[in-house]
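Structures for review follow.
Values in this text are rule-based calculations from the coordinates and carry no lab data. Everything numeric in this text was worked out from a predicted model, so none of it was measured. Cβ atoms are built from the backbone, for glycine too; each structure is taken alone.
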Structure P
Amino acid sequence: MAGVHDPFEISRAELDSLIRVVKTFGAKVEEVGEEPEGARFIGTFEGHMIRLFPKHDSNFALYFTVAHLYGHMVQLTRPKSLEMQRATDLVNQVGGTLSPRDVQAIYDHEVEAAKIGRALMNQVGAVTPAIDGQYSRMFFADFHYLINFIETKVAGVEAFEGYLRREPIPWRLIEADTRPMVNLAEFEVLAGGAIVV
């Protein structure tokens, strides 16, 4: 069975709790049984809709995906700085070597989304140290995978699992964004989308 597998796992009830909370902030969540032809990813979003493809993935991979994609959705409600626009442009192109400035711009964009997602997790209730550490670990694995994908076009579950397997729980965890939570329903149109592999 192909999918993101890791010894760390959460219950379906914990995933469902996060999905209930993200819906209270105006996101819609749909679970789709099959990925589109030729695709291999955990989740996508377009507008207010998060689509999860849970067939082969752990509850925790889906949990991370819901939180992180909510973070990207919130970013679309805020004015973009030139660096954030640059990061978005860089993420949407593949092939070629990224400069240190490019990598920093992408990191800043991605870590902001992760912090917003971490704030969403707080809305469920107390986040256990295990979930907190694993969320940060998965973020860094995902970030390193993304940079490699942009430069090499190497994608897929096996590539991501290699990053996740080698990623330790960081000493400094992703902190929750301290700005007020955003109700996406207050925004008629969210122009943009993202994929989490």
Structure Q
Amino acid sequence: MPFVSRSRDRADAIVSEISREGVFAGRVFSATLIVSAVALIGLSWDDIWRVCGSVYGQCVERSAGAMILTIGSIAAIGWGVGIVLRIRRRPVDPSGSSRYVWALGALFALGGIFIAARIPAFTCDRGHFDDALAVCMHPPSISDATSWLLLKEAIVVIGLLGGVAVAVRPRNVRVTAPVSVAVWGAGFGWLIVDTMA
């Protein structure tokens, strides 16, 4: 019996205080994680159960990729549930940890990077873009492509700086949390819809 009580004492000693901002940020982060993972599983569902009739090819690659994403999503759901359970055990104290605000900053930064990744680097008003020549092809002539590289770089920089701003200002978490979730939703949603379509 003493062994059990010692392990309980050790578990109680490990649990540290968390601030109200940290509780809010942790709940928002875990909810975002769980919702994103469930949505990803939902979008992957048809590809998981697709019968390909071959051992290689695009069908098999999509099915295998969907299964890998689903396994990762199940892990993310477990992580999100673990965060919620851990937060419930921690005592709330104004001077406690607010480290989950950093997770919201990471969501903001990743969302910005995903948005920038989905914007094409070059577009053409007419014809199609040739990767090798970096021009727009519309026979019998060619034209210069419109470059979006500067916009993509600006979005990445804004995403990274915004993520840092969210992370270092835990007192503003009630304002920055919805913004972080919106940026994450836009970037991750766009990425997944483009990839899974």
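If Kirkwood radius over Cα pairs in Å is computed to be 16.9, which of P, Q is the source?
Label of the source structure: P.
Distance in nm of label points 7 Å out along Cα→Cβ at positions 28 and 60 computed as 3.2: which structure among P, Q? Mind showing how you got there, number by number?
Details: P: 3.2; Q: 4.6.
Answer for the origin of the read-out: P.
I have 28 for relative contact order in percent (Cα under 8 Å, 6 or more apart), calculated from one of the structures P, Q. Which structure is it?
Label of the source structure: Q.
Could you figure out which one of P, Q the value -24500 for helix-only ellipticity at 222 nm (-39500 (n - 2.57) for each DSSP H run of 4 or more, over all residues; to 500) was computed from? Please list the in-between numbers first.
On the way: P: -17000; Q: -24500.
Of the options listed, only Q reproduces it.
If FRET efficiency 1/(1 + (r/R0)^6) of positions 148 and 188 (r between Cβ atoms, R0 = 25 Å, to 0.05) is computed to be 0.75, which of P, Q is the source?
Only one of P, Q returns 0.75 for FRET efficiency 1/(1 + (r/R0)^6) of positions 148 and 188 (r between Cβ atoms, R0 = 25 Å, to 0.05), namely Q.
Tell me which of P, Q gives 58, 36, 9 when you compute Cα extents along the principal axes in Å, for residues 52-123 alone.
Q
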